[in-house]
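FYI, it's all coordinate maths here, none of it is from the lab. What you see is a predicted model, and the numbers here were worked out from it, not measured in a lab. Cβ atoms are built from the backbone, for glycine too; each structure is taken alone.
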Structure I
Amino acid sequence: MWSGPRNISTALMRAFENRTDTVVTDEPLYGHYLLTTGADHPGRAEVIRAQETDWRKVTATLTGPVPQGKPIWYQKHMAHHLLPEIGRAWLDGLTNCFLIRDPRAVLGSYVRTRAQPTLEDLGLPQQVELFEQLCARTGRVPPVIDAADVLADPERTLGLLCQAIDIPFSLRMLSWPSGRRPSDGIWARHWYASVWRSTGFRPYRPPAPLPARIRPLAEACQPLYRRLHAHRLGR
């Protein structure tokens, strides 16, 4: 699942992890991203110490045997972690999907932790680039879901996603126990407080007005968002 930050990506990971047939992995390329870019994210040094930072080793693991012998391996990826030097051939061994969210909602959440995000920080250019590469490589449109649709009707939207990737839908995806998980990345204490409190998807709320300094970035994101939004399941 290729997402951007603050896209309900961790809640969606919880939904899949609550299935009995699924194991999850949380942002496995984050350490490589931080080491290579020097990005000053909360907990940067901890993440680099905790994760494998050689992308070749990471991707070899991600295309190897599924942990715990489960039928389904849900991999939560941030699209901006897929840096240009990372090869793309390994993606052919995965079923690639996209989670998008209105940039106004993303930024309303993101700026609470990082005051001056850039377009690249939000992952939309990378999502669009990867989406178009996959369309060209496979001749098919990968599944796209929008966070607003998930929050407005989780059962319908997740049902459509499961149908698109040929797995059975499970009602267990709609709720989960609150609290931390061993599967959460070491960065979770900086980002996952609301997910730790959650027991399911929160109701959809329209994006709140943004501070004036952030509005130009939100507008710059819109063409990229609309490119993917046009392909979302259930449109």
Structure II
Amino acid sequence: MFLHRIHLNPRCKETRRDLADPYQLHSTLCRAFSSPEQKCTAGEFLWRLEAVSDPADFPCILVQSRVIADWDGISVKGWLARADKAIDLTGRLQLDALKQGQRFRFRLRANPCATSKGKRQGLLRLEDQEAWILRKGMQHGFSLPQFASFDFSEASSPRVDVRVSQEQMLRGKQHSGNPIRVFSVLYDGVLAVTESEHFKKALQTGVGHGKVMGLGMLSVVPIE
């Protein structure tokens, strides 16, 4: 599993188009992982557009993939400003030696949602967003610190010690012309591994829906 940090050139019109449409940006990134005559394999990579540009004011994208990307495959002159050297996450994070209770700082841009009448709806209340990441942790082999809530009603949700920010509605358009709208938030906090195999799978395949819109990539840094 590899982590790439790339910096895009906003002076390129194709770059500006991609930055305005996450679905199109995903489609462009696919070219680094498949030949022009092949369709990009589902789950081949995850990505996230970072909120802060680099010192040169180039937008930064993190891409996590099974294989090392071939950025020449993008084939758009001026699209890429530069690409940092790929990082071997399996070795860097010592994923083959994960232990229960091991702690990491994490970041996750995700689509907290619930299904009602066959449709997914974004969760807009902070308490619901916190409860969502808590449930996802239980599913994916990690836990988050919780704290006592002064709301003792039966309907109250568990409170999680995590920072939730950057609420936004992502908008894109499929190649067929159908519009896409996905609600997203950014989670930052500390997690502890509860089940190593489930946790490794979450790192590899992501958390939640909306991965083609740049959501679901779980980034972690060990806590010494």
Fill in the blank from the handout: With mean count of other Cβ atoms within 10 Å over residues 8-15 computed for every candidate in I, II, 24.0 is reproduced by structure I
Problem - Structure (I, II) behind the derived value -11500 of helix-only ellipticity at 222 nm (-39500 (n - 2.57) for each DSSP H run of 4 or more, over all residues; to 500) - result: I
Practice task
Have a look at I, II and say which one yields 1.15 for Rg/Rh (Cα atoms, Kirkwood Rh), for residues 72-135 alone, as calculated.
Solution key: II
Problem - Label whose coordinates, when P(r) over Cα pairs in 5 Å bins from 0, in percent, for residues 96-207 alone is calculated, return 2, 9, 15, 18, 22, 19, 10, 3, 0 (choices I, II) - result: I
Handout entry: Highest-scoring label, criterion being Cα Rg over 2.2 N^0.38 Å, among I, II
Key = II
Handout entry: Of the structures I, II, the one that 14.0 was derived from, the read-out being mean count of other Cβ atoms within 10 Å over residues 120-127
Key = II
Practice task
Using FRET efficiency 1/(1 + (r/R0)^6) of positions 40 and 176 (r between Cβ atoms, R0 = 35 Å, to 0.05), single out the structure from I, II with the greatest value.
Solution key: II
